[in-house]
Structure I
Amino acid sequence: MKLVTANQMRLLEQRADRSGNTFAMMMERAGKAVADAILARGSRDRRVLVLVGPGNNGGDGLVCGRFLRDAGASVALYLWKRKTEGDDANFLMCVERGIPVTHAEDDKDFAALRDLLARSDVIVDALLGTGVTRPIEGLLKEMLAVVQAAREKKETREIKEIVPASRVSNPASSLVVAVDLPSGLNPDTGALDPSAVPADLTVTFAFPKVGQLLFPGAGAVGELLVADIGIPAEWASDVTLEVASAEGVAARLPARPQNSHKGTYGKAMICAGSANYVGAAYLAGSAATRAGAGLVTLALARSIQPMVAAAAHETTYVPLPDDNGALTPEAIEPLVNALGDYDTLLIGCGFGRNPKTIRFVQELLVRMTNPFAPLVIDADALFALSQTPDWWTRLAPNTAILTPHPGEMSTLCRLATGAIQSDRVNVAQRFAVEWRQIVVLKGAHSVVAAPDGRVTLVPFATPALATAGTGDVLAGTIVALLAQKLAPFDAAVAGAYLHGLAGKIAEEEIGRAGAIAGDLLPRLPRAIRKVWEYGSVGATPTLPYSHTPTLNA
């Protein structure tokens, strides 16, 4: 699914209008989609407050209110800066239905707003949408503060009170629904105005917006539903930014025929570990086996091989020369000789930063004059690259997948971590093109960028992945997919998606705290099964979690 900027969305809407799908028709579809989403989450006799702004977003809100009223809901409109004189057909249709209207400009001390909020089960935010261009201030800022305070008061009261079981089981109680975007969320950068009211559900139109998957704004989106308003998906074919979906990942995964054998699914070599990071080799190797590689071999320091072999029984081994558990340049020759007919190589997990190991990585790149492709470079091998002037010139184009977290990316590209985090998509894209390699910028949400300018965001963010060793699991997952003959970009996207989904499964089954990297290993096959199941029906997994959008098209 494509991700679009506000300007790209405007151009698509203008094209649709010229083709006969008028702005009025798209507004009708948009408003109905929001109403349908609300009705799908509760009974038809809900009390709904629609906050209506001056532009098209407010028009969508008026249409939503009308459809809800026709369905039997009790609806009230609260207008901010919206002129009701003249030919506002959607407003007039609401008036014809007897929907009560309050103007913010006439509501002294917001007394009416407070009363409406106290009596409402659903709050629809149709104030700004993609039209946010400057900080929220003045009357709107005061108004949103009242909304947020009322919401917090209601949540606190519901926690303290003994709530009837019927109400507890009703997912639509106290629901905040954003039309297209929570007001104050920048659709391009993910910047979030301090006055913004976080949504439980955001219904966006035609395509998700870039800012909905970039933090901090992503934390205010809640569940993200993408509604059809009649704009053909192929019109965005030239957009280079996408969001990964179960359907797309399922299409990338190789078939698993009944008459297959281990050679069918490729051979992966993983060079990892050191005396201080024995577990990294175990996690990467075990992830590669769980992600479906036919044969996984761990090439690691001879002195730590017995420790890893005691835990990882399914992998084979190539013990390498070492110095107290650290790989040295003397390990290059046996590693290169052992590669033989292996399909792919991962280096770096748990290497440590011993100067001899840094030289091992640097000289390995020189030794492999015909670069082994595809290659995954992770963790401390990335640090070794950063200590090598013009390191990218030593790699043939499109031969490597780099998997840095923001700190490692900072070391590689010489940008501050804060600058990277505030512009994750553009930074990943810029350096993937400059280095001529695939970059997987890890984090919430991970960004996968290709040398040809393509970028895919992976729609998972969970604290269950914020623990040591999960990066080793990701690297092992990607190298397993490379061994199964996925193209490098496809392997990076699919690997990051499966890793994120396994993290979400761990969060739901174990919790946000206490999940460890090893918990992902048995959940990787389950993530693959879920992707196949969801992908087969053309949908994406709907996994309920707060503060991060769940795409459900």
Structure II
Amino acid sequence: MKYSYYHILLPVLLIALGSCSGPGDLTAIKSDVLKDKIAGGWAGKMIGVSYGAPTEFRAQGRTYEDSISWEASDIRGSLWQDDIYVQLSFLMTMDKYGMDAPSKKFQEAFALAGFPLWHANMQARKNFHDSIFAPLSGRPEYNIHADDIDFQIESDYIGFMCPGMPATATATADRIGRVMNYGDGVYGGIFVAALYSEAFFESNIRTLVEKALLSIPRESDYHKAISDVLLLHDHYPDDWRAAWMQLEGKWGDVDICGAGSPFNIDAKLNGAYIVMGLLYGEGDPLKTLEISTRCGQDSDCNPSNAMAVLGVINGFSRLPAEMQEGVKAIADSTFIHTSYSFNSAVESTYKYARELAVRSGGKIKGKRILVKKEEPVSPDLEISFPDLVFHKRISVFDNEGWKFRGKWKVHKPETGRTGRPRGQSMVSGNAGDELTIEFSGSGISLTGNWYRDGGRADVFLDGNYHRTIDTYYDYAGQQHTESIWHAVNLEPGNHTVKLVVKGEKRDESEGTNIYVVSATIFKKEKKKNETHKFSFEQ
């Protein structure tokens, strides 16, 4: 008979939990066991992100087949990973403003922090400085990254402090996740937090995944993608690569952020890779790390989440000895841009877990915490980009639909090894200069540059003023090619966008320039995942 790692540990864990029944409907967990499991979760994050970091986005639309070299001393690299320092900034916000702090306070915390951000997080920071505050900052109208992975990699601490309380985890995640995400992007964070919440009292991986799914809408694409992994595991129980191929065929290009390219930072697909690593890893830490990493795309975040689940199930004390030693070696080192170390993060999360347990109807009795276990509660269904798919990308240097009026110039920021300009754009800082693009579709995103000399422009859609944009960005020293304006979920048909340079800027900007690189056009049609059938379903 084939035994998995977590099957072997189950009897030990049941003994460690003590009696599974407390007074009334309360469930007991020893205080030292709770802290050990929280420590295991944080350690799992550190181990997983350091394991996968060298492979991040090295495999897009394919599995990662190169060798993976990792040793426990590499865990030190977790001290400067955004998977950890962003959510620790949220933990610091709780410390300052309380567990019930409004979402705007969490947005403010990382908007003003000195660390770099990307994708939905970066747009939420930009939105804060443009006076677009949470929860609007994560909505698809203001954040084209609404379904991206960001909150999924930052909600761990919420699950760590909600042992057996998935409804409490969901309520907290739903509030904080709206800083940067919406719809499936929020559900990714809720699902991950629910995995941890349930893992305090559940060690069977499949049961754990099925329970966590109850915390998100059954009709959501995120739920469907994870359910597909369960189905594929049933059909290919010993062949994760065969399952991966089927999953890629259905979900591989369902990503608005990476539209038109193999790059996929969508929460759904990367969440599916977390679950694939857990199911096929069968509770074995190294096997779980390897599979979730080899699935590709955001392959430091996914093993980080998967390993953290095993960390909660097993507790820190039951992780492999070399992993424990690797974490202990830096346990008092501070994560960059935070006031937290591993040890202090564990202590703080443990404190909040005790408080939340009591607040949710539990009790503290000596060295035991009596938890009132909760039934999952799913939020209402939200869809960020219904039936919106990539159509085409039009460079400003293509003679297709673009008209320029005024003193626009070609901007060539750098030259590649071939001698060809890279990242070139059209730029103007002159008040009244205009560009117009006509297109047929249901959505459009103007890609340009957020630079330290960025200025302001008014954007008009179909002859009506839409909003004013500001393209200044120099936070944490970052300069970016990014969506500077977008409009989605439009009625299918012909549309016109006009951008008018204002010749104005915020005080800290070095100029009034507007840089435009291209336009991405979207259309309405059924997405591949809605019509796709797996080969064994044909």
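Just so you know, all these numbers are worked out from the coordinates, no wet-lab data involved. Note that the structure is a prediction, hence the values are computed from the model and not measured. Cβ atoms are built from the backbone, for glycine too; each structure is taken alone.
One of I, II was used to compute mean count of other Cβ atoms within 10 Å over residues 84-91, and the result was 13.1. Which label is that?
Derived from the structure labelled I.
Which of I, II yields 11.8 for Kirkwood radius over Cα pairs in Å, for residues 308-355 alone, as computed?
Derived from II, not from the others.
Who wins on FRET efficiency 1/(1 + (r/R0)^6) of positions 28 and 428 (r between Cβ atoms, R0 = 30 Å, to 0.05) among I, II, i.e. which is largest? Can you show the working numbers first?
Details: I: 0.20; II: 0.00.
Evaluating FRET efficiency 1/(1 + (r/R0)^6) of positions 28 and 428 (r between Cβ atoms, R0 = 30 Å, to 0.05) on every structure, the highest lands on I.
Which one of I, II has relative contact order in percent (Cα under 8 Å, 6 or more apart), as calculated from the coordinates, equal to 19?
Structure II accounts for this read-out.
Taking distance in nm of label points 7 Å out along Cα→Cβ at positions 68 and 116 from the coordinates of each of I, II, which one would give 2.4?
Values: I: 1.0; II: 2.4.
Clearly, the read-out refers to II.
In terms of Kirkwood radius over Cα pairs in Å, which of structures I, II is highest?
I
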